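These are the structures, in structure tokens.
Each value in this text was obtained by applying a stated rule to the coordinates, not by laboratory testing. Owing to the predicted nature of the structure, the values given are computational and were not obtained by experimental measurement.
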Structure I
């Protein structure tokens, strides 16, 4: 398939292209999570408070949510390949700028830009859904999501190790180089897809509101997934601070290795995709929320133990995939021609929940330490569970 060929809805996606989508999704979304194992290192470098360091992760999440809302809809109007290449160029510049930043405020601002421009995976997910054959739709969406999740896991491990060996600035230089390489792959291999919307950008954005009003299920699935993701991010936003203190007293490399424990969640994505219609969205949501609650019990009661931390990370990651994919995958059937906009709505709300969880985590840590973080994460999970308990 040449880079200039066009995809046709329902015709199927070549395996090579699925691999490209999953790989680029992984290296793009990784930029959002490199900071997590490095937050304590950044706090020390700039002699700042934990709340100021927390804002690095917070602004990245806020930027990501806004990028989903305002950048992703452009894929219904213009070439996906062009959007991806422009975003990769901006990412390379923002990551390089972070590597040379001399003030924490600069890192915070550039983290916002990194978040805005790291949204490419959410161009690929609806593309995989719209252009797959019906029987392979959920499997292919799961493959792209698995690539995204592996990118998240690898980002924490790599940034933790690089930060410990060569410092946090080296990680951002490496990330900038990866974005340059990814842009070459996209230009060579990513085909164009036909626009799904005829009209202006303003009309396109107004159509998002129409979709939100038209489909109550879209609102319900998005909000409950967002609450669960807020709980998930509440844990990761404060983990570096927790591990720097007693009884662990370890650096970014160990925080990154703990992120590797979430590989169970990445492996779960493709399995969940195959079983959603058989098991049901509600059951997956309730099971995922139950796993989150179990993880927070482990973090709260036995949080001084590596065994409990590892077990909790495995459980909370699997639970997160059950919740996200079961809520997200079936929404594409609401209106196939608007799959990109539906995904935009879902993921914008989803990452708004993540930003809220990140913010609350920083506030809770500053006010009450790890116990406050555990309580906050548990409350967010209970809200998600209450929404999942309602009958469809």
Structure II
């Protein structure tokens, strides 16, 4: 990137001007990671100060049986396959109740696209979970699952969302987005939910008063221009609805071999590596700079590792997600030693070690509790980061 373009982009960011598609592509092309991080940190600080948000949540996957065979997915199993499972509602409730400790505030529910489970299983599950844990917010189902529910129920997405909201739904999850551009999407996705239906369902959710997350799966066969296009689509939709609370770049997980049956389910593995830490930081920074109308950017530590996540807090991210236990969907795939659980104290320590002030939030990003910031005396000398 030449000095003139660099100055032009700096001036735009300093002035709070909206960046263009061409600007986004240019930012991905820079080799000056420190400069890019500084710009993103300026915007992040303008929006969120010295705060890093986190919550105490648990993930619940009631079935891994799925009709789709997406090229990147290591989670799905076919009916009758070894390790395929489907929970009875009572079983899901018992498991959720066992997760209740440490003042749990959110249950995050994502499943496979089960071919034979009846539609009623899903609202009944939410209702039973809400009755068992009335103080816990239910963040459940991707737009892909809602689209699947339309097929199996013959109801509209609007009717489905109404029933789920009545049963206790407070937010959709952001999954099913991957990369929206068809040039890439046709090679990685094996279900019928693409940009048109994904955006339609989230728009409906926003119209009904739900706030939702948006995600992007990066670091596989896409190019930077596809990442920029993905963010541009979401940014335009956010201009219309204002319903996205947070943007979550999700790093594609490359290395996988199921230790129980030896089967490699990731069909992209032969032609991919995985985004480096530097590429991850660049993606956070460009996303923060481009996505000017969403309040938060989340570094999902399970998919990035702890050290990269701490660094991402200086590259635009202001949220570390939650404590999480047994995150199966990508933890089946990673091979770089990330833990599957962090306690509240772990999160507080990680945030403070990175130089920020922790705030515990709920699903709606309302503050539950503010905590003291980093120890200023410790900041006078270099401190080891967790890996």
Structure III
């Protein structure tokens, strides 16, 4: 072997080692920083700013884009991220219609997607889609169990006319009917609507024992305010998309006494010591509120926090197979998500498998009540 050949080999080895050291994982975040769902997207984006600089020795390159609560814009961003930026994973959106539209891009490009909304897709279409929130069915179970304890015999439905509202309708109705709770009337409204007077008049006229409002963020306050203003005296329930202080900020006294289902992260300090998620939930709250102030936590910032935990478990597995920035790594990361096993998050214990890309059990949802302008765990 000549001295020249030896030098060439040493140089090539150094370059390869340098390339390994310089490898980075690129995460493409799509969330509504503007538009109707911005009250959910901004906290998630804020949490992304607190992410570590590296995972498993690989630097993190995080690209955050605003979908403006618009599915078309979300798709455009997703296409750019998978083609031009060659992201290793897509994250988002917190808006279900946007997350659903992104899922098609994820599937077509072979890029894993961690959704921050409980998005449902047709059977067999979630190979690349993993959900960080609890499913509507899981959260619906918590609501139904609470309704049974409260003696509720009938429930009306007032929800978004988009994917979030429809999936809640499809998941909740059979659970209610199985529990012997009469379901209906059903009324819908658009996210951008500023009034639901017509829908509320029909519901109040029917006067069911309880109402299920399916809306998100500050937009969840308006329908509850309308119900109260029209004299409805029954129990009002909200979904986990309403588990944010915007509900009280906008709704004021009208939302007092209302029930909201949530993941454990929102209620960290109120969880019993025996709750499996309490430790991680408190870590999330302390980190987030140190950065953004007391009371600033919400459901969706918690999902962004939890996303790092699953990445920290999955990335070392994927790195055994391929290098970041390649189709092989994206496929390996997807496979790794199904192999991380039971994982304790701020929002509960998750277990993604090849058969289940939701991962939470029926006992994950926590019922809380608005009391004195604060969320309090229902005992």
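In this comparison of I, II, III, the computed figure 19.7, 59 for Rg and Dmax of the Cα atoms in Å is attributed to I. Thinking of I, II, III, which structure, once Rg/Rh (Cα atoms, Kirkwood Rh), for residues 23-62 alone is computed, gives back 1.22? Computing Rg/Rh (Cα atoms, Kirkwood Rh), for residues 23-62 alone on every structure in I, II, III gives 1.22 only for II.
For which of the structures I, II, III does the calculation of relative contact order in percent (Cα under 8 Å, 6 or more apart) return 17? Kindly include the intermediate steps, with their values, before the conclusion.
Numbers: I: 27; II: 21; III: 17.
The read-out comes from structure III.
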